[in-house]
Structure 1
Amino acid sequence: MNLTIDIGNSVIGLALVADGEVVEAYSVETRKAEQLDFYLVTFKNLLGDYIKKDIVKGAIIASVVPRLTLMIKEAVTRLFNVTPLIVGPGVKNGLVLKVDHPLEVGADIVACGVGAYKFGSGPFIIIDLGTANKYIYVDDKRVFHGVAISAGIKVAFEGLVQSADQLLIVPFVMPNKVLGKNTKDALASGALNGLLSEMNGFVSLIKEEVGGNPKVLLTGGNALYIHDYIDKCFKYIPHLVHYGLNEILVKNYAK
């Protein structure tokens, strides 16, 4: 069994993967100011049964929070007695990064690109909804051609509320109609239908740019709010990044 960890700006995702399938998944808030002891306790509370059983034999980390990368690597090493692989330069991932500056491509983006091929041969448009919305394109030859990035739904919504004195944070629950009859429904409609429109728009633009009819995969923590309303041609894969991380781990440790 392998442990995969995705350190994001808002959430740290952890998954246990056995025989190529995610069997358990957890998420904890990213707390950048905390020290090693906090993460030792947090991970022990979440994964204590697996620590006792001594069944985690490999681990891998993708991180976009440099301050936490080595700290969480140390926590995993102490708890599981395995040294995690960190996605980055020198780590085989199976993708060709056809971009201006390959070292600038985030580890989470790489992992999502790799994970897509578990669900077919490509090409794929991958929509990863997190702190940022990422629209990723990989072709049928495992070439990554680029990504478009926009503000995530929570970041954009909180920015709006902070800039407008009479607006409040509301739950992300889809109202019955696009046109809200009250402030709560108006804001929820704008946030959720706005995101759906952005997604559909980017998919159309990417298809126009690359040609063909790529498969569309939806993933990321904020996909929870809208996956019930997506176009029928989209496929929702909650743990795509973890499938990709596991594949990278296996590729690097294959005999």
Structure 2
Amino acid sequence: MNFYKLISIFYDKFFSGNFQDYSLFLEDNILNNYQKNNLKILDIACGTGGIFPYFIDKYKIDGLDFSKEMLLEAKIKFPKSNFYLKDMTDFLLEEKYDVAFCLFDSINHLDSLLKWEKVFKNIYNSLVNDGILFFDCNTLQKLSSFDSKNNFIAKNKNDYIILNRKSILPNKAIWNLKSYKFQGSSSYFLEEAFIEESSFYLKEINNILVKYFKNIEYYDMSNLKNISKINKLDEKIDRIGFLCFK
């Protein structure tokens, strides 16, 4: 079963607590510093558009994702936005954007640095000349800390899902998603799906970024309620944010 198909109707419930905190950071530290009218934003791996409500009344925001099920949910909620059904490792858009986001460790679902570089190159080509990319990623430290005992549970009417994450290699973790669909009485239909996360040394990631972007800033994203700018990359931090200037 497709992981994203299973999680699509629960996606907002899983991440709803993070959307507002993240949007405040993006507004205060990135968008407010971009002195330009009619700002255009592209959300890469946008999912169901969970971040959109915080920006759609002020900016033009479009989304890109390779999951039909995710984009179906997003289009229903935000009919005025453009949504691209594309793989982030292989896209070229006619429209150019001022700012691109790739949030919630979405890039960690790509299993090689070659694929990460393809994403960076595609985003670079989709930005205006003074455009900005912001993305975050889980570090090797974070992936190594995943414990299958830490379950996330979300409910939608009578259906619910359980998600757990477990480290399987020094640079890989696996997500296990179980969906329980109510069949009546006390009966449920179980579907299960898996997806991997990968990470790499931060220096390796940065070495790719400097091929395309002239300036890069770093942020400690371990706690979305207390995001802080850092002077250098630190492998001991759980999640790092990269602010990249074209």
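General remarks:
- Looking across 1, 2, the calculation of distance in nm of label points 7 Å out along Cα→Cβ at positions 85 and 165 that yields 2.9 traces back to 2.
- Value 1.6, calculated as distance in nm of label points 7 Å out along Cα→Cβ at positions 29 and 157, assigned to which of 1, 2: 1
- helix-only ellipticity at 222 nm (-39500 (n - 2.57) for each DSSP H run of 4 or more, over all residues; to 500) from the coordinates reads -12500; which among 1, 2: 1
No lab work stands behind these numbers, since they all come straight from the coordinates. Remember, it's a predicted structure, so these values are computed and weren't measured experimentally. Cβ atoms are built from the backbone, for glycine too; each structure is taken alone.
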